[in-house]
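Alright, structures below, take your time with them.
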Structure 1
Amino acid sequence: MTTVVPFDSTRRPRPRQAVRDARARRASRPADTVPDCSIVTPDGGVPLVTGEYVDYANFDYAASAPCLTAVADALSAALPYYASVHRGAGHHSRISTEAYEQARRGVAGFLGARPETDAVVFVRGTTDALNLLARCVPDGCTVVVFESEHHASLLPWEHPAARAAKVVRLPLPATPDAAVEAARTALRRAPEGPKLLCVTAASNVTGEIWPVEDLVEAAHAEDARVVVDAAQYVPHLPFSLTDTGADYVALSGHKLYAPFGSGVLAGRADWLGEAAPYLSGGGATRKVTDHDVLWNDLPARHEAGSPNVLGAVALAAACATFTEDTLYLQHIRESALLERLRAGFCEIDGVHELTLWGPEQARVGIVSFVVDGLPADLLAAALSAEYGIGVRDGLFCAHPLTAHLLPRGHTQAVRASLGVGTTEEHVDRLVGAVADLVAHGPRWEYVDLDGRSVPASDPRDAL
């Protein structure tokens, strides 16, 4: 049975007050102390099928965000000293080991990890993190998860190697309050034994923010733990294990402007430390004999093989850049751009936004939509080829949720996601391009190639 952690709703500042506080603190700081949130971009624009070049309008941040300049700088500084970590006596190995463990401490601080109870384990990304936790839950554990989750949160618990005795899938909740009540009821009805609720902090389909603190409070009242998929949340807003009371959090570096193959599972160490290693191999072992293996303690226990040192350094650099103040102020900017985008779409006949809880629900910089008469893959292909706009089309690795939200007659959607490099011109170009495509259709001919729409006789192929 898990220990109930008391929930105190006064511990975390409400967003509006936090934004005001962030503005005041930033205004009082010298300009050279404000973190650089610029991104690495190529020289020149992207080619169009018409022969022109335009500035690339990236609306695919929710899939993978570009690299922060600060992250690239941190990697450039680390590369000359790169070496294997933990077991090398050489000078570079010692420097790399310290950089790796300093990165762990930086990420722990970014996530508000509790020093006395939490571990920070470096993994490949959110999917890897949640599969790791699925192999570490105690035998007999009941896992409760909403069908609205990304596949990375929805599927690991039912993997053949997972240890959950029972997985309870909850239907899509009609409101945030209904989500809290559904989770509470499912956990209360679960068999005796360990229980875990898995929930997203922000939907990768609609951008809508889930009531994480209320869900944590409800779960802890039923002696259950909570793991939060924060992959889409942390690039936009601060997240703290301490403030939310969540037991675990998972995230991906490639969504946090550190696209170098690293992610994190952070949270309570007991389940992680008692489970067999996620992978067997060097680094996870303390001693191996002809007849036995003695496994290492955390975090090395679940970091077998040569660690991704540069990925960890990159992730920590992104975390250092995105201070609480910086994230809140970035959220203000993105919210204004998002409202501009949504307002523009509202003026176009035949454009329908996907939403679970309605247009007023708080959200991060993501909007998914469909256009009557234009298949999602054709729309995405035309936006790229004719306007230099990058979006995502499909079901976004959240098939149950997206399929449920699609209007009749549509099988896929288009997702536009905003980030550090998004500008008003990008937003206006996207709105104008969709309006133009609705009114006149694509200007170029498109053909099907392996199930996707692509420009026919694409002149860019010769470039």
Structure 2
Amino acid sequence: MKRITWKKHHKWFGIIFAFFMLMFCLSGIVLNHRALVADINIDRSFLPADYRYNKWNMGLLRGSIKCKDKVLIYGNSGIWKTDSTGHSFSDFNKGLPAGADFRNIKAMVQTPDGSLFAAGQFGLYRNDGKGWESTPLKFSKHERISDLVLKGDTMVVVGRSYLYTSVNPYNEFGRLELKAPEGYDGNVSLFRTVWLMHSGEMFGTLGKLVMDTVAVILILLCLTGIAYWLLPKYIRKIRMSGKTAKGSTQLMKTSLNWHDKLGRYTFLILIFVAFTGWCLRPPVLIALVSFRTPAIPYTVADSYNAWNDRLRMLRYDAEFDDWILSTSEGFYSMATLRSVPVRLEKTPPVSVMGLNVWQKDSCGNWLAGSFSGMYVWDRDKNASFDYFSGEKAEDVSGPPFGKFAVSGYCDNIGEKPFVVEYHNGTSAIPMPEDFSCLPMSLWNFAQEIHTGRIYTVLGQGTLVYIFFAGMAAMWCIYTGFVIRRKKQNRT
């Protein structure tokens, strides 16, 4: 193409995409510093209607636990008290941190003495009847809680990388590192590698600060590019009025100078950030999940712990007298928590996003619910069946989202158990109207912007938004590089 054509591509891709790039950059900086913004909430009433809770959808009701004559339900926005009819609900969050990020409750258990424990993603909380209090856990760096289980008097908190165990009175928890499974080769998911590279987390805090700097550079490129596009029009208007535009002319030259230098000296890292971000959403994401690669030495991914960021949920199966572990690598069985995990075959399909429901039904079979659907897992027959259709499940990994994206399950309210679907929720019990605008954390809001899901006007197009936005960003960056190279060749 001629240089003028490259310039037109760079100009119009840049102008059209500038707003979205600014949103990528600002939200990315927030995503890189979750702990700093954990206390900041966003009122859902200011968000598109799709972001308001409706019929317990979007994880508002993840599970429930029976407590004497009451029932406690929990999910993304905290804990609520009701009875077996589910006609009225009252707040049960006294003592929990106010930040919505802290009130994302993953699991709850009740001890024989009546004490309640709730696992939030950033902490374990205890309620002895006077409100919730934080229970100290000696967390490893960057650890998040993903599950909580009680067997006899042994309580196990499941982190993403370690287990934390305690016995009555549950005042101290010891960290337990699970043994490596047979055949462990130290390789890690290519998807996680790309994820950590995109955020900079692969190299710790320094890496994230570098990516924050790249985000600032992209913001400056957008602003200087828009300025260079608008200022000539403004200058012409001033000159037509008979005035001088010396200041505006100088500003235009300065904008072009900064735009040129910033883009030229950071071209490679800009392309790298755009490319890695492009890879983290469908359809490229699906391909990355299937591949494994050696961990990059001396980085966050290079861990001596075989289960680093791989643990998801844990259950004890009394019928088989073993612990079953759900991980990002599949299901495993352990005779004890200190045994070598053995991989299980013929297990139910699970979304790459992990399980949301995992408990036994009235027949003693395991219910495994995720965004891939809900499946009945009969370990005796070594087979799984679709919960809704009864058809035998295919022996393949589940897609990110299936026909029924299961986000919750309840068997303590009403005459029969019911499933909660992520988008459509459930009509089994009424949801109070004031629940619809329960706050969203700033971090989750930033995630919705960064993934493009916030642009609800696109409908199903949000699923491929990153695919096209990523290509547009890379093309805009590349055309700018070509323009500069052609200019250098001419001189």
Structure 3
Amino acid sequence: MNSTTTKSRLTHSLTRGVSSMAFTELWERFSFYGLQGILSFYLLYSLDRGGLALDPAIAAGIVGAYGGCVYLAQILGAWLGDRLITPQSMVSSGAVVITIGHLVLAFAPGITGLAIGLILIVLGTGALKTNITSIVGFVLENEGTKRDAGFSYFYMAINAGAVLGPLSTGFAQNQFGFHYGFGLAAIGMFAALLQYNVSKKNLPDRARTLGNPLPKEHRIRHLLLAATAVVLLVLAIQFRFLNENNLVATVTTASLVAAVAYFVTMLRSKIVTGDEKRRVAGFIPMFIAGGIYFGFLFQKFTAISILITQRIDLSMGSWSFPVAWITTMSPLAAVLVTPLIARLWNRLGSRQPGPATKFALGLTQIGCAYLFLLLISEATGDAYIPLALILLFMMMAGSSEVLIGPIGLSLATKIGPEKFKTQMVGLNFLTLALGSSLSGLLGQVFTKVDNATYFTLVAAGAIVLGATLFLARSKINHLLGTWTR
């Protein structure tokens, strides 16, 4: 067999492995963002419109806390995928639990159904998300400069699901009611489960092995610790130490504590080499910047959702524009721009900007998007903001994600210490946990200050952080590896 034929087969195997995981992720994100697209409005809308009529500050807190818990749970999923249950099995079991959660939301009304459904989705996504990303990392392990491009296409599948999900559930909610939208999300998750089971035979062997197996003599101790944590959580909820007023602040704190614990563990571990510790240290400012960035981006589910219910007229003659379609513009913009960015990275090869430079550009862009929102909010005064302008804002903010999301994923799978590969991906997903919970806190602030002050602070914060990261890019990129730009 000649080298050209061998190379062709390897390329085909690589493409098939990434594409199978990408389509699984697409359907999983279809269900996740299909729910996310209508969840805020389910909490905010009045009872006669099918909602729960919650106070906007409480609704923002719940949505932010839920998003934070989804990503916080992925730390547990990453640990299990490294030490107890293979990544391939974790993805399968997580998909089943998520599907059940969506079915509960579809058929169980009120606060009780909401709580049970969201808890199941949190647990299932925790099992699935980091492990499927790690599997993509295994497929792209030796791809060098093509790695960021590969993850960009994987991330495009994420955003494609994030577009198709709210488009579908938003239409179902608009025409028939919220629970029909929740049911459609369940169908999307079932499609993800089916796609994964059909394609998992193409996965590399590393997906079926444990990176750092937990010794049998330690398993009982960890089981007791897990049981104790569950009991304490139940007691905290039962006696109202943990409630709707402090939930999002608690999740934010937990995300920060978990991140600090992970960084300290890797930086002090004897099984982590000096070069690996240097790269982990370089990831710290990237983690902070990523968490703040996603806090600004995820406001589409909190502060911006509240703004939409207050200042956007959805009436278009006898038809109402589905409210979830507004937030869909954000991932749609990312999907449209991803092929262009991926092609640019491929063309530049080793001359492409380093991760810190890309993050700086993404933060500056989203800051400019909020500056635009400030201008149109002030220009319209107390009148309705034109729907077209809020859609344009969503696209400006959403397209910046291609400079943050896939780069963080690629970086985490590349620089993670050998014994902490999957858990490094979990640490990266903590940026999303921190961002989601931060968006909930920001949403609560939004309800207490005027629009001008709020959008000024957010825009200035993003632009200043982007400029700071740009000025420090050489040092950060050097710590992370060989990048200099």
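None of the figures in this text is laboratory data; all of them are computed from the coordinates on show. Fair warning: this is a prediction, and the values are worked out from it, not measured in the lab. Cβ atoms are built from the backbone, for glycine too; each structure is taken alone.
If Kirkwood radius over Cα pairs in Å, for residues 197-308 alone is computed to be 17.4, which of 1, 2, 3 is the source?
Matching structure: 2.
Where does the value 1.6 come from, among 1, 2, 3, when distance in nm of label points 7 Å out along Cα→Cβ at positions 93 and 213 is the thing being computed?
Structure 3 accounts for this read-out.
Ranked on Rg/Rh (Cα atoms, Kirkwood Rh), which label among 1, 2, 3 comes first with the largest value?
2
Among 1, 2, 3, considering only distance in nm of label points 7 Å out along Cα→Cβ at positions 45 and 117, which has the greatest calculated value?
1
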